[in-house]
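As structure tokens, here come the structures.
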Structure P
Amino acid sequence: MEVLENITYDEINIGDQCHFSKTLTEFDLLLFATVSGDVNPVHLDEAFASQSIFKERIAHGMWSGSLVSATLATVMPGPGTIYLNQSLEFHRPVKLGDTLLVTLCAKHKKDEKKIVTFACEVKNQYDKLVLTGEAKVIAPTQKISMPRPRLPNIQLSPK
């Protein structure tokens, strides 16, 4: 059983870093489109995407952004984190099969409200920058250690 354990506000030091990695699959792409409602054909239609500036299907930009959220929620600070603000700048497209590495670095702390600001960077498997930004969260003050929630098995079928 995998365990999630947070890093409390008092345990976070300026300069602390964490990482999270995920590979974009066809399933991820379709599920993200289904859940978000973003059915832009550049993500879903090979013929349409082949005529775009990218020449192939690409991930939704917010799929990459959601990996930043996942890192904050499960790695640092982890369970109990409250998201306040996010800025994102996209540098290059993410393609099917790309493996992204999220790196967060604590850059500022505000003691009175337990707010931590993180620099966010996402690179692909070629060490090319995909996304940069900044996230502000309220970090948990109490230690939490819990079993990682089990997610349901999901199947997609065309309508």
Structure Q
Amino acid sequence: MELVLLRHGKAEDRHADGDFSRALVEKGRKQARRTAKLLKAAGMLPDIVLTSPLVRARQTAEEFCQTAEIPGATIQGWLACGMTPENALKELAAFHDFNRVAIVGHEPDFSQLIQWILGANGGSIDVKKGAIACLAINPPSRSGTLLYLIPPKLAEEPES
């Protein structure tokens, strides 16, 4: 399977109700829309989108799915902040029938997942807000290949 990791877009710095409720700012919404347009133009949209239950991740997934014109995301509790690589691969094994699965989530979880799968050293991967990465994996196996990591500045509006 191809695993597309979409880090949530830029969000509010603080929210009165805490970290769980932090919403996207307009820049974060634009990042999600640009990413959807980029993957759509490349013919690389996911078959299914899974998202963290945190507001900023759900909003990123919503913007992405609407712009890509694909079914909405499915909320997965294991994608909340603090996801472990081992648990992620265990949970992703349930989606083995899909060719391309996108997950919307958080740092440092995504960097740790990529590093763990690739056997890289801590700190060698940094997934910025609004960035996308893709790995070829076969969960629950730990091995995989990094197919791409695109920082948000490179995910510009594709030409129509």
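Values quoted throughout were computed directly from the atomic coordinates according to the rules given, and no laboratory measurement underlies them. Note that the coordinates shown come from a computational prediction; the quantities given were computed from them, not determined experimentally. Cβ atoms are built from the backbone, for glycine too; each structure is taken alone.
Listing for the model above:
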| read-out | value |
| --- | --- |
| Given -9500 for helix-only ellipticity at 222 nm (-39500 (n - 2.57) for each DSSP H run of 4 or more, over all residues; to 500), calculated: source structure among P, Q | Q |
| Mean projected area of the Cα convex hull in nm² - highest-scoring structure of P, Q | P |
| Source structure (of P, Q) for mean count of other Cβ atoms within 10 Å over residues 28-35, computed value 15.1 | P |
| Distance in nm of label points 7 Å out along Cα→Cβ at positions 132 and 148 - highest-scoring structure of P, Q | P |
| Highest-scoring label, criterion being distance in nm of label points 7 Å out along Cα→Cβ at positions 44 and 76, among P, Q | P |
| Identity of the structure behind 3.9 (criterion: distance in nm of label points 7 Å out along Cα→Cβ at positions 12 and 124, calculated), options P, Q | Q |
